[in-house]
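Heads up, there are several structures right after this.
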Structure I
Amino acid sequence: MRAVVQRVKKAEVKVNKRVVGSIDKGVLIFLGVAKEDSEKDCEYLANKIAHLRIFPDEHKPMNKSLIDVGGSALVVSQFTLLGDCRKGRRPSFTEAAEPEKAKKLYNRFVQIFKDMNIHVETGIFQEMMEVYLINDGPVTMLLDSKKLF
């Protein structure tokens, strides 16, 4: 499972020109689900992101977590994070999970945030979306549940 996490002042996602998810201070998470991913990957990545110290306090620019600052999360499914661009000029998506499995794990990931009492908004799975954000920093992190060490 891969995630691009951006610290934001505000973010929203639209489908057919209609806002379907919107947050203020928090993180925008683009989430890609791989074939071999399981609920363990969801749990690892959700907990890592929720506790990642990427928000400022009065002493350091990165000293507090999403939980510490009471921030929100906007989670957007993005299978293209699993794109392999090493060969040719067109990405291969053979490592991306099939839609049914990806949706199940995407929903599980979102539920873990809700279980931690983090306000979560989402895009709409398998829809074309427009994502708008005001990046804070900018601070952008790349996380992969398979790269633990």
Structure II
Amino acid sequence: MKNKLLSITIIMLLAITLVAVVAGIIILKLSKGDEPKEPKIEEVVASSVDIPEITTNLVGGKFIKISFKIQTDSEDAKAELEQRDFQVKDIIIKEISETDAQTLKGKDGIVNLENNIKEKINELMQEGTIIRVYTTSFILQ
């Protein structure tokens, strides 16, 4: 009787341990798939649109020459963004025209401008979203 009870207890402990190990392996495998992977540079370039240099006035009488590369999340979004180029330029000019030279100085000023442009363009987009706006040239005078 004691041997039977001991055997059943050992079998139950082994079964619980086996279930725990299998569950742990499954959780580890699934969590590795959750890590966001950075796109390869070829994918970034393929889904990006160049915005040629724009020259416009700032608040306070100074002016800026600036150009961007805008990264989308898909080929469809890229195609839509290319068609909306006049709207994108309009957004950029309006955002910059409300800014003074002091606000654009330094890294934080440029990053804030990029984020504002990204948000405004995403409000227009129907076929995808803007992932990032890169400033590719910047002259403040």
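Each value in this text was obtained by applying a stated rule to the coordinates, not by laboratory testing. These numbers were taken from a predicted model, which means no experiment stands behind them. Cβ atoms are built from the backbone, for glycine too; each structure is taken alone.
For this structure, a couple of remarks:
- Given 6.4 for distance in nm of label points 7 Å out along Cα→Cβ at positions 10 and 114, calculated: source structure among I, II: II
- With mean projected area of the Cα convex hull in nm² derived as 9.5, matching label from I, II: I
- Structure responsible for -7000, with helix-only ellipticity at 222 nm (-39500 (n - 2.57) for each DSSP H run of 4 or more, over all residues; to 500) calculated and labels I, II on offer: I
- When relative contact order in percent (Cα under 8 Å, 6 or more apart) is computed for each of I, II, the one that comes out at 27 is II.
- Mean count of other Cβ atoms within 10 Å over residues 82-89 from the coordinates reads 14.0; which among I, II: II
- Comparing mean count of other Cβ atoms within 10 Å over residues 42-49 across structures I, II, the highest figure is found for I.
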